[in-house]
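Undergrad: Dropping the structures in below, format is structure tokens.
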Structure 1
Amino acid sequence: MISVICVYNNKAILDSYLLKGINGQTASYELILLDNTSGIFKSAAGALNQGGSSAKGDYLMFVHQDVLLSSKDWLGTVASRLDRLPKLGIAGVAGARGPGRCVVTNLMQGDPPVSAGHVQIDRPEAVQTLDESLVLIPREVFRKLKFDEVICDDWHLYAVEYCLSARKLGYNVYVIPDGAYHHSPGTSLSWKYYRILGKLLNKHRDVYPVIFTTCGNWKTSYPKIVYVLIWLRYTIKARYARVI
């Protein structure tokens, strides 16, 4: 069984996408919804760790409110597929596997829908990191490794960080070929994204010379000042936009 865990801030979007795809699934599931319409959760990692701690499914699916599953047997098919993946640490529907901006996914996104990646697959493929829109973690793995609430103290890169930490523990990271639709056109690389990115690169520079993500590839050898300058750029740009 899969536990479906979502932190949401818009009930109408939740109903139109995630719940629309979840209702009527042929396989049994557990649904855990975390209401953040009042902003009580300050980070995705904190919210999802809370939801995951009470989940009872064999696999925990952490998913955005605006993701629509592609079929009524999606959960059952995916659960069976995950059972067969060796040393599974975390799986998702979109990920980055190596040099060049090589995004592996069958995910469609945006309005009108377009492919979210460069390489489509018909079988699971090992990657370095995953996109945050939908990820699945075996409950036994999640008991050992939670989302990092110190590094990921906002709403970005929590799945990327989890993938890197899981790989350090000897687990594998996979993109699965099961399609879905993500209404959002993609991640906005705000100064908050770069602030967390700088901390993430510093944490993992001992193992990874380059971190590959669906939003870009990042060298861990860059000094922190590079990311400080990027933060300043976005901060100044945001303040200027408010003034005009």
Structure 2
Amino acid sequence: MIFYFSGTGNSAWVAQQLAHLTGDQVYDIATLAEIPDMQAARQIGFVFPIYAWGAPEPMVAFAKKLVKTQAFTFGVCTCGAEAGLAMKYFSRIYPLNSSYSLVMPNNYILGSDTDDAETIRIKISTAREEVQRISHEILQQKSVYRVQEGPFAGFKSNLANFGFNKFARNTKPFYATSACNGCGLCVQNCPASTIALVDKMPAWGERCYQCMRCIHECPQQAIQYGKATKGRHRYTIRQYLTEDES
């Protein structure tokens, strides 16, 4: 079984492709009503994005609830470039036999614009090949650590990640422009359940994972985060997938 958390679809796609290639079952932890029986699982996997060189809060909290079994375990993180020590730290919570990082298109538009369309296609194409390789290693239950930690990994996964979780997950800069039509998709999509419609306009509570789903999924591109996202493109992986992958 493969558990995943995803914001704009990168990690969801990776988890679904791995499940298809290994004949496994995939579960979105954001919508999972109860934890399935894990005792008979041949392998247990975790797929999630990297947020400031760390694993997302919901995946960490979920992994802490799980029982340990004799199954082969693996983790795959999706990132813009580097994962820091995120996979080693996650393995302290739920021990992993194999760990991987996978470069995917940038979606953190609070920091920079999205990749251009050609770069996005190249990254996804490269990721397809790597997912094939990972799936073969999982089926063979190989012990692998193929993670691009990057320089100053300890500093990034400790101090920088702490700063991100402490200060950067502020919801106050979120707002919707007059382009909003009150469709409520952001309310339905928010994994933190922090968005509500007030007078047909979205309003944010205090809890936020910074998954960027509300911004990228908005059909009207009406959601902004202060001045950081103005004029920047939106990204979801679906528009770059083949029909079979979608």
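Undergrad: helix-only ellipticity at 222 nm (-39500 (n - 2.57) for each DSSP H run of 4 or more, over all residues; to 500) was computed and gave -7500; which structure, 1, 2, did it come from?
TA: Among 1, 2, the structure yielding -7500 for helix-only ellipticity at 222 nm (-39500 (n - 2.57) for each DSSP H run of 4 or more, over all residues; to 500) is 2.
Undergrad: Continuing with this model, one more query. Using the calculated result 16.0 for mean count of other Cβ atoms within 10 Å over residues 59-66, pick out the matching structure from 1, 2.
TA: Structure 2 accounts for this read-out.
Undergrad: Moving to a separate point now. Distance in nm of label points 7 Å out along Cα→Cβ at positions 139 and 163 was computed and gave 2.6; which structure, 1, 2, did it come from?
TA: Of the structures listed, the value fits 1.
Undergrad: Looking at structures 1, 2, which one was mean count of other Cβ atoms within 10 Å over residues 131-138 calculated from, given that it came out as 25.6?
TA: 1
Undergrad: Now, a different point. Using mean count of other Cβ atoms within 10 Å over residues 51-58, single out the structure from 1, 2 with the greatest value.
TA: Biggest value here belongs to 2.
Undergrad: With distance in nm of label points 7 Å out along Cα→Cβ at positions 19 and 43 derived from the coordinates and found to be 1.5, which of 1, 2 does the value describe?
TA: This value belongs to structure 2.
Just so you know, all these numbers are worked out from the coordinates, no wet-lab data involved. Predicted model, so just to flag it, every value in this text is computed and none were measured. Cβ atoms are built from the backbone, for glycine too; each structure is taken alone.
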